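The next part holds the structures, each set out as structure tokens.
What follows draws every value from the coordinates through simple rules; no lab data is involved. The shown structure was predicted, so the numbers you read here are calculated from the model rather than taken from an experiment. Cβ atoms are built from the backbone, for glycine too; each structure is taken alone.
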Structure 1
Amino acid sequence: MLSGEEIVALCRQYTLYDWMAQSAADPIPVDTAKGVYFYTTDGKRYIDFNSQLMSVNAGHGDRRIIEAIKRQAEKLAFANPFMAHEPRALLGKKLAELLPGDIDKVFFTLGGAEANENAVKLARAVTGRYKIVSRYRSYHGATGAAMAMTGDPRRWPNDLGTSGVVHVLDPYHGPQRDVDSAEESLRYLEETIQLEGPNTIAAFFLETVTGTNGILIPPDGYLQGVRQLCDRYGILMICDEIMSGFGRTGAWFAVNHWNVVPDIITMAKGLTSSYVPLGAVGMRPRVAQHFEKNVFYGGLTYNSHPLACAAALGAIQAYEEDDMIGNARRMGEVMKRHHETLRKKHPSVGLTRSIGLFGILELVRDRKTMEPLAPFNGTSDEMKAVGKFFREHGLYTFVRWHTIMTNPPLCINEDELAEGFAIIDRALDIADQAVA
């Protein structure tokens, strides 16, 4: 068995790490995981306060998912996407029951970026239009169209400006500006639609609740207004629920909180609790109907992979049997209280936001000016020190720019939440030293 040092050395020597200069890669050598914890090769325990990549929603080591994968592997490990098999049949039927409104057909992909790519293909084919409107504070994936739709700085080195994507401001409350009302944000959107030409726009593509760009929860009325604008101009409404779906917000899908049904919805991550890669594009009948007599020019070797479909059925079984969606809602209220306690205690906590177990802390140098503790698309010595404290004291989460994510698995209980927030509480003492 390799030591932790050997694993890290070989991974760094022979594999490429995402979104960083390779000299900065400092990975944790993870060995095993159970529930809300994972363990390194030398036995150090971390509480996973980010569900790895906001994706291990059922927690680690759930036997129902593992057994579903094992049973399927022994029976049929792979069938090409032109075949039919039981996990594909059962998962399609189950998702039709769970998805919002009348969404009742899915196209399976390998992950979230591919789901978004194919959602764009569907929209362009159905409408006969080319442009896509998306939002600046967004992330939709690292492939072609998905990266072009992404609004955050990860797009900058990858976007040639030839993708047919137009960006619009989103509802936001933070250091850059005061809280936007739904009405203001909808005015921005409608003006953009009119200036671009409504009959050129295939779809408005949005994260229902923005993920890595700040856990931005839409103001009441915003999604309903988007639905009305899309209907008015013949534009498809596409909701990216890759991160917010499958219970993360305390509902099966985030759109359910506002009783809105998009034309197309994309999903991945929590679909299998990330035990096996799988994404999906769900569509309403009026979208699916187009392809009854028109060819869908899209395809993937791993569309409807049997192991992935079986894993998804196991994950959904776990969510249902343990009422994890209800637990996310209940523990979400507990998490809100932890957030508020930290905000009252620590002057460095400028803002907190959460919905279900989807949460964030924004750290500032000054609450009056709301100057962030790290610049946009950058870091600072203080934020680095907070991240180092977490690692030393056994808490894993994303520390991005001036924010700390709080996105634990949906199986977490009150004691485990308290354990994680106790570590964050101590780390914020470091941040407080920077407050003016």
Structure 2
Amino acid sequence: MAEPDFDVLILGAGSGGYACALRAAQLGLSVGLVEKGDLGGTCLHVGCIPTKALLHAAEVADQTRESAQFGVRATLDGVDMTGVNAYKDGVVSRLFKGLTGLIKGRGITVVEGAGRLTGPREVTVDGRAWTGRHVVLASGSYSRSLPGLEVDGERVITSEQALRLDRVPASVVVLGGGVIGCEFASVWRSFGAEVTIVEALPRLLAAEDEASSKALERAFRKRKIAFRTGTPFQSVKTTDTGVVVTVEGGDTIETELLLVAVGRGPVTEGLGYDEQGVAMDRGFVLADERCRTNLDGVYAVGDIVPGLQLAHRGFQQGIFVAEDIAGLDPQPINESGIPRVTYSHPEVASVGLDEATAATTYGDDGIETVTYDLGGNGKSQILRTQGFVKLVRRKDGPVVGVHLVGDRVGELIGEAQLIYNWEAYADDVAPLVHAHPTQNEALGEAHLALAGKPLHAHA
């Protein structure tokens, strides 16, 4: 048998694929990286990075509009989407340039073109077959739609098309109240649009703790973001001025745009996975806790593997796989220990179990919770943000869930995930010194309360 072209052959250069490539090369392995688009994938080009740039522009708009409450005289003359997009694209371009340099500097062979699995250890690109001792499937995800709902790219759009809009729409219906839907609803409202979210599930951000969902819903009401939960979508009809959205029950909503934000599906169709015998379930690639598929030497990482579809999950899985191939025997990733952030205004962040899951796991009498209101936090008062830190722990045991609501709380999730992943007790965290004044203190105060010695909170 011929010598393989690479030690590691990776199909897809998104967060999971490029992280795997960089770590494998660092460990002295030869790496081939197949990508039909730009290095960085969805996250860098049409996902995490550009959406967060829009959200920061939205924050600037809100702060300008509300500047008088800080004693600063400023007026918001409008939102120039050409300028916003130039700022957004500039951020993406600089990161892309940096990533391209990293890949090149590590001696990784980039194979440009659409790859297809044509053998257990073989990927074919534009008629040429490449082989690897190990193959890593990292083909990413796409924006889903609903049966019968056609995305035309003009009136009915996905998040990718929303990122390229050259105007602020007068009105938008956002179909889906998950992370993507809430983030775009937040952006457009800050930019001045009338926004209505339509969600079939009983609450916004249904995957988060119920208290976090309720807090976001209160904040959205205050911002005049309309939402209809427990309301399945029925149909959409194009008009001269936009679209008419019909929901279950027959109610209609007239709007300029419909954003379809009903989740992301795995990009696996037509890539040869089925033909080569890769175990699949509804388009997802099945892999064990070590990211191994049922085929010897074939791994899968990122959004094509069932679980949280988050860039940092794929990134860490990519590193894990490279180390596993190199024989370093890394520890499997604890899926519950992966932090989650929704970058709306206010932000929602969490790690570990929500209260309902913890109660199911350990029994209603087996858990304790404490909620610390950001009203008692100096920096949150300076920022004029409302929210809380909610902790869930096993009775007389470690903290098993941390839930945060408030502007910029996504920056607190780093310490929160250390607390969860290191199975810290409240008494372990309470003595730690948190800088004053920071929002980070709120985590310290919450753990003081959980340890039975609240200072800026009621016992």
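A value of -9500 for helix-only ellipticity at 222 nm (-39500 (n - 2.57) for each DSSP H run of 4 or more, over all residues; to 500), calculated from one of 1, 2, originates in structure 2. Can you say which of 1, 2 returns 6.4 when distance in nm of label points 7 Å out along Cα→Cβ at positions 73 and 289 is computed? The structure behind it is 2.
Could you figure out which one of 1, 2 the value 9, 30, 27, 21, 12, 2, 0 for P(r) over Cα pairs in 10 Å bins from 0, in percent, for residues 153-328 alone was computed from? Computed on structure 2.
The greatest value of distance in nm of label points 7 Å out along Cα→Cβ at positions 145 and 161 among structures 1, 2 is that of 1.
Here the criterion is relative contact order in percent (Cα under 8 Å, 6 or more apart), and among 1, 2 the highest value is seen for 1. Out of 1, 2, choose the structure whose coordinates give Kirkwood radius over Cα pairs in Å equal to 22.4 when calculated. Going label by label, the one that fits is 1. Starting from the value 43, 21, 18: which structure in 1, 2 was Cα extents along the principal axes in Å, for residues 41-88 alone calculated from? So the calculation was done on 1.
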